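Just so you know, all these numbers are worked out from the coordinates, no wet-lab data involved. Because the structure is a prediction, the values reported are computed rather than measured. Cβ atoms are built from the backbone, for glycine too; each structure is taken alone.
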Structure 1
Amino acid sequence: MPATVKASDVNEGEELKPWTYQVQREDLLRYANASGDQNPIHQDEAFAKSVGLPDVIAHGMQTMAKIGQYVTDWAGDPGAVVRFKTRFTKPVVVPAAGGSSVTISGRVIAKSGTTVTLQLTASTMDGSCGEAEADVELS
């Protein structure tokens, strides 16, 4: 399925609409079970604090997957993403009460023919928790 975004409708410098999602402790358990990553820093508050963390933290790969979801939802086709790289800048702390909100934003930083390069940032109230760059082949 081709991307639903047309290259002719996208301009260099264009800001993409931000997306905010919630991370709750139950999400961490589901992700741990699905991924096989049972590291206690993601589920055991006492353990996380014993190793110097402020509380349990979300899996970095879960944050990366959410950034990827943002890109594929925008493009309309997961197959349109031809390059994707990420860097984690800070853990997403997930307190028992209320969880955490993460906002992903993006900007078109380059365009060559029908391929655009997106610069992406995932942020919490405490600042950036992840950065990414993606090349997307548009229709």
Structure 2
Amino acid sequence: MLTPALDALRLFLHVLAASVWVGGQIVMLGMVPAARKISPDAPRTLARAFARLSWPAYGLLVVTGVWNIFAESSVPHSTAWNVVLGVKLAVVALAGVSALLHTRSTSKVGLAIWGSIAGVTSVAALFMGILLAGSWS
């Protein structure tokens, strides 16, 4: 009788981590213009504080994502579901790499490009996760 509780825990942790990773990026997007008005260094300070929460959340997303795949491995899925899963895995990897490149960027253009890619791919991964959780498998 532990399986339903573990399934709930697995999904809860995955959704919680996605809320921090994706939602935090959206919040940061809205806060940066206001932070710039306070101080030119304020966005950097906020970004460092966000990184202390977001990178562990990304790690938890990866761990619970792998757990999700193993939990679903005994269930037969359609070809479309498997394609979405493959694309999602690539998009999640791109989100992590682009977020890392954003944090390491030293130019405004680099920050903008890599931050945009990280945000768009993170939202896309979230959407694909909803597709995968749907009943069309």
From 1, 2, which structure was distance in nm of label points 7 Å out along Cα→Cβ at positions 86 and 126 = 2.7 calculated on? 2
Suppose relative contact order in percent (Cα under 8 Å, 6 or more apart) works out to 28; of 1, 2, which structure was it derived from? 2
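Taking distance in nm of label points 7 Å out along Cα→Cβ at positions 70 and 110 as the quantity of interest, name the structure among 1, 2 where it is greatest.
Working: 1: 2.0; 2: 3.7.
Answer by largest value of distance in nm of label points 7 Å out along Cα→Cβ at positions 70 and 110: 2.
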Please state which of the structures 1, 2 yields -7000 when helix-only ellipticity at 222 nm (-39500 (n - 2.57) for each DSSP H run of 4 or more, over all residues; to 500) is computed from it. 1
If mean count of other Cβ atoms within 10 Å over residues 38-45 is computed to be 12.2, which of 1, 2 is the source? 2
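Which of the displayed structures (1, 2) returns the greatest value of distance in nm of label points 7 Å out along Cα→Cβ at positions 14 and 94 on calculation? All intermediate terms of the calculation are to be shown ahead of the outcome.
On the way: 1: 3.3; 2: 2.1.
Comparing 1, 2 by distance in nm of label points 7 Å out along Cα→Cβ at positions 14 and 94, the maximum is at 1.
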